[in-house]
1. Please compute distance in nm of label points 7 Å out along Cα→Cβ at positions 140 and 452 for structures I, II and give me the label with the greatest value.
2. Thinking only about percent of Cα pairs over 35 Å apart, for residues 148-419 alone, which of I, II has the largest value?
3. Could you figure out which one of I, II the value -0.78, -1.04 for log10 I(q)/I(0) by the Debye sum over Cα atoms at q = 0.09, 0.11 Å⁻¹ was computed from?
4. With mean count of other Cβ atoms within 10 Å over residues 316-323 computed per structure, which member of I, II shows the largest figure?
5. If FRET efficiency 1/(1 + (r/R0)^6) of positions 244 and 276 (r between Cβ atoms, R0 = 25 Å, to 0.05) is calculated from each of I, II, which structure is the one that comes out at 0.05?
6. Quick check: 21 is what I get for relative contact order in percent (Cα under 8 Å, 6 or more apart), calculated from one of I, II. Which structure matches?
7. Consider the structures I, II: one of them gives 2.7 for distance in nm of label points 7 Å out along Cα→Cβ at positions 52 and 172 as calculated from the coordinates. Say which.
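Since every read-out is calculated from the coordinates, none of them should be taken as a lab result. Please read all numbers here as calculations on a predicted model, not as lab measurements. Cβ atoms are built from the backbone, for glycine too; each structure is taken alone.
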Structure I
Amino acid sequence: MTQFFRAAIFLLPLISAFLSDTQAATSDLIRRSLVRIQTVSQEADYSTPWNPGSVEESIGTGFVVADDRILTNAHVVSNARVIWITREGDANRYRARIQHIAHDCDLAVLVPSNPDFFKGMLPLDFNGIPALESNVMVYGYPIGGDRASVTRGIVSRVEFQEYSHSGADSHLVIQIDAAINPGNSGGPVVQDGKVIGVAFQGYSGDVAQNTGYMIPTTVIKRFLTDIADGRYDHYVDLAITTFPLYNSAARRALGLPDDGQGVMVSDIYGGGSADGILKPRDVILTIDGHAVASDGTVELDDSNVQMAEVVERKFKGDKVDLGLIRDGRPLKLTIPLTEPFPFNIFANAYDVKPRYVLFGGLVFQPLSEDFVNATTLKNSRTRYYYDHFLENDLYKERPEIVILSNILSDPVNAYADEFYQSIVDTINGAKIKTLDDVADALAKPSEYYVIEFLGASRPLVLEAKAVAAARDRIRSRYGVAKESNLKP
């Protein structure tokens, strides 16, 4: 027995050296697959939409995946005008372009202009969801460094959370206790030599210390599967909210046994996949055969996750089967999954130019998250329409909320200030439902243009001759190169 312990003690340094050499070899392989991404981008200016916007430079990280592609975050290359990539240990810069980008899940695929970029590089493999409290390593170029950095962390939580890039989409995220700094974005998070996530967002130091998030491989693999046919179709969603059924009295009122199963549908968003199929107070018991617990979770891949994860793994055109209780009776429903357009109004937009129409110094724009973030929305009626666009089905009457977003002061538009940020209702009697309607109405010859706004006691009237006379004067005074942009 003593000899055994002596032998074990003798072997410990050898085992330690072997493990150290193995880890070093793995780390070297990963480093040789890293890509430093330098982006020159131009962010649109929604407050003065004819302006080209400010130019910025930023650094991010990517890594090589199968089929000679580079995986990174969408926010690393959004609004890009030029993308430069370099390899670890190689000072040469290569041009790259975006092959596919998914703003709703913050992922993108790049390809270099020169295929020789991949010489000596190997694609990294993916693994599944890591166990809680397991160790991970984060690779990247934090704070714009020229050489790759690696930090260690521990998996602390797996949950659904909003992706800050779009601001309107929530997916599965994995929290780790390693800080994710600018430059880390898009880098691989590795465990046992395989990628288990992509670093993508974190908290500033005044909010939380050493807290970062990564996109798990379930989201990554879905993205890569979606683009396999050459295009990205975006995520699909039931577009509902549910209420947990912990309370025994509430369960009895709904005619349910006290078995801890089922959640109640509270809201169904108009224009979403479940619109016209599900009803408020429906109790969902199963989704694609998975039992739904009273907290809205299901067991999937040996883990308890939100039931939305079942739909998350599906694609546009797929279906989801629900087992539910409606009015005390069991019911089975199948819901086709489509892309719900009304949600786009609340998502940050990238790689597009602001849409607007300028007429007589009046600037008309559709409301969007980018516009709201760029300005201060002071008009209470307009704010109400924006906040209740979905839940009150306002989008059915107006697919876009077109407002008078700015007034370039000139004698032709004197006394127009009271209509600032008001919603355009009609122009010369024509109903305004989209920005295109504004352009069409103002393009029709007329002696006067009568613009009516929701809630206003009087219309705004412009004389056609005065508008024509003021056109060059206004454009010159305010530096307007183009009077309209209707295409995103």
Structure II
Amino acid sequence: MKNTLLSIFLLGSITLSAQTSTSKITIHADQGKDIISKEIYGQFAEHLGTCIYGGIWVGENSSIPNIKGYRTDVFNALKELQIPVLRWPGGCFADEYHWMDGIGPKEKRPKMVNNNWGGVVENNSFGTNEFFNLCEMLGTEPYLSGNVGSGTVEEMAKWVEYITSAGDSPMARLRRQNGRENPWHLKYMGVGNESWGCGGNMTPNYYSDLYRRYSTYCRDYDGNKLYKIASGASDYHYKWTETLMSNVGNRMDGLSLHYYTCKGWRGSKGSATKFDKDDYLWTMTKCLEIEDVIKKHISIMDKYDPQRKVGLMVDEWGTWWDQEPGSHPGFLYQQNTMRDAFVAALSLNIFNKYPERIKMANIAQVVNVLQAMILTNDSKVVLTPTYHIFNMYKVHMGATYLPIDIQCDSLAWKDKKFAAINASASKDVNNKIHITLANIDTDKDQKIEIDLGTAKISKATGTILTAKTIDAYNTFDSPNVVVPAVFKETKAVKNILTITVPAKAIVSLELI
């Protein structure tokens, strides 16, 4: 670890730079009407690399401390995040996964080759029962990705029956035989994944017909109501959205969208930890571009669904860098720096802005893969800067979105300009206002005047995430290089809050 990184970030170590800009934020506290879906803060766990095996699941007989086979340290970290929804088993893996291989006695479960991710052997010891039991223990909604690419309608129909039927049906009896008497709750049912690519290389017209067929047989059993999600577009594939909205429409409850901040301006994904200011600024522009992509997909959806009954589900998003040197090229294991924390903060602020249409988002992925919350190595575990952002931002889950205006300096990468300050605000059920904001500028501190209009402030508390350098990250040997600290640089007078946010810092405020 280079000596420029902090071993731990304490509030007392903050030193404001000589250059300070003044910005103004206006929060329209009396105009909030839409609820930010808590599922926007969702997670994604695929059978990829060591996300499941070694990350979430080690088995009951492991020397690593576990709760019924789930890693204790990872389980407790996820419990702290209050994750609202967990997507599984993929990803590309979902469309090669046959669920009956993952039930029953573990020693009798057939093995398979994970053709999508490294060609490793999958022993199926983590299957339907293990996933749904985990969700139940965490108090999170399961989000199932069904196999359309290589699976049958019958297979998907029986999976739903196995999970949710309370009656004397064949699959319910099989579930009971496997040790689970009562059905699980299943709300979110994905009908395929990336059907334009690894999920079958289909055309939008062909997939539309398949969706209508497969979803018909995903039935509601014994009071369990499915929210059916169609495999939607990647990035700028607006024709896919247009076709599905035209051909499927309100036969689906949700339509997915995938967007990764990757493939850098130099022609490759680039290193997760070794980058310069140009790379950082490009990353910010690419991340922020998701808002234009979202608005274009929403405009298409609005044309066919003006009442906004179909939710937009950004169920894969995040950074995608080159795998760490020496790691398996098919495992997508990458480190996680303050740059990734900014991508998380900016993305979540954007998702919060569209509560009337965005009903879910799932960062890729929860452990050891891409922009992970948690990294593990045998018995060691480390929380990433992205984990801390989710912990700081969870105050927005289920809160009322408050419209916000920002006047501030601009930054630029080449000819692309963007605001130096990015923020979001909400009011919770206890009338507490929460503000999350990021000073993207790596050089200038920002003095910010926040006008709350009709709202009054009696007390302001805050949390800050920053580090000495933008490429700082946590390791197993130095796990506290980038950690949250108490933020006290606030001054409140009636409805005006004045704060100074250091360069390259992200802040979460609670106003009472």
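1. Values: I: 5.4; II: 3.3.
Going through I, II one by one, distance in nm of label points 7 Å out along Cα→Cβ at positions 140 and 452 is largest in I.
2. Values: I: 32; II: 25.
When percent of Cα pairs over 35 Å apart, for residues 148-419 alone is computed for each of I, II, structure I gives the biggest number.
3. Values: I: -0.78, -1.04; II: -0.63, -0.94.
Corresponding structure: I.
4. On the way: I: 15.2; II: 22.9.
By mean count of other Cβ atoms within 10 Å over residues 316-323, the leading structure of I, II is II.
5. Details: I: 0.50; II: 0.05.
Matching structure: II.
6. Values: I: 10; II: 21.
Corresponding structure: II.
7. Details: I: 4.4; II: 2.7.
Working through the options, I get structure II.
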